[in-house]
Structure I
Amino acid sequence: MSIAVKSESTSLSDAQIVEAYLTASMIPDPDAAAAFMAPGTIITFTGGREFDHPRGPTSFNAMRYRWVKKKMDRFDVCPGNGETIVYSVGTLYGEWKDGIAFEGNRYVDRFVVRNGKITKMDVWNDGAERILVRRGIEA
C-alpha cells in the first residue's frame, strides 16, 4: 500500500489512513501526519509517554536515534461499533545516535480510527531493551 495524498474524490480505508500517517511520520513531517488525526488525539509512546501531536514522538526519536524508519510488515484491521482498531506490525531500522546501524527492532502500533481520523495511538517497540543490551545490561 502506498499513499501519497488524499484527493477530494477518493476515500481512504482505515488501514490506508494509518499507513499515510506513519509514512508522513517517518519523513519526518509531523504536521502532515497530524492531518490524519482528530483534535484531542493522544499518542501513548513506549514507557507511557503521552503526546498530543506527532511532534512529540518526532522529538523523542531525535534524542534516541540519528534516524529511524518502519518496515511495515502488515496491518491488522478490527472493525468495531463506530470505530476501527488498526494494528501496524513490523520492525524498525535506522542508526543510533552514535552512528551504529540497527534493524529488526520489533514494533506494534495500535490505532483507533473514527470517521476517517485517528483518535488514539499506542506505540510499543524493543528499543529500550536493545539500548540496555548495547550497554551490557541484560534486559
Structure II
Amino acid sequence: MDRNLLDTNVVAQIGVVVKDIEKTSQAIADFFGMDKPEIIMTPSREKAKTVFRGQPTEARAKLAFFQLGNLQLELIEPDGEPSTWKEFLDERGEGVHHLAFRITGMKEKIERLNKNGIPLIQSGEYPGGVMPIWMPAMFCG
C-alpha cells in the first residue's frame, strides 16, 4: 500500500450515524452547553447526483453539524433509501461512520485509494464540493 494516501493526516470531521437526530443533537448541545444546530436535509438525487455502490439512489439524510474547535462533528440520520449511512446503521447500529479530511486533487485521491484496495462506496455533489465515501470500516475490518 502506498504511504499517506490522502497526503494529510489532519482530521477535519467525524461523521456519526444516529437513529434520532433530534434527540442526539439536543443531548450533545446540552452536554457542551451549546445551542442545538439547525437540522438540514441533503439535496435530492436530481441535485446531488447521489450514487451508492455504482447505482443512482434516492437516498437522503438529515444532518446536524457541531463545530468543536478545529474539528466538526456531523450527525447523520439516514432515510430508508439505499445508502452507506443506512447500510451502516442496519449492520452496525449507531456510531462513528467516517473521518473526513481536507484534501486537494479529489480525482487523484479517488484513483489512488481505489488502486490501493479502498473502493469508493458512495458519492454525491453537495454544496461546498463532492462528498466521496469509502468503505466505512476500512480500518476495522
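Values quoted throughout were computed directly from the atomic coordinates according to the rules given, and no laboratory measurement underlies them. What you see is a predicted model, and the numbers here were worked out from it, not measured in a lab. Cβ atoms are built from the backbone, for glycine too; each structure is taken alone.
Quick notes on this structure:
- Structures I, II were shown, and relative contact order in percent (Cα under 8 Å, 6 or more apart) at 21 was computed from I.
- Which of I, II leads on mean count of other Cβ atoms within 10 Å over residues 15-22, largest value: I
- Origin of the derived value 2.5 (distance in nm of label points 7 Å out along Cα→Cβ at positions 23 and 55; candidates I, II): I
- Parent structure of the calculated result 19.8, given that mean count of other Cβ atoms within 10 Å over residues 71-78 is the read-out and I, II the choices: II
- Winner on distance in nm of label points 7 Å out along Cα→Cβ at positions 87 and 119 once structures I, II are ranked, highest first: I
- Structure responsible for 27, 15, 14, with semi-axes √(5λ) of the Cα gyration tensor in Å calculated and labels I, II on offer: I
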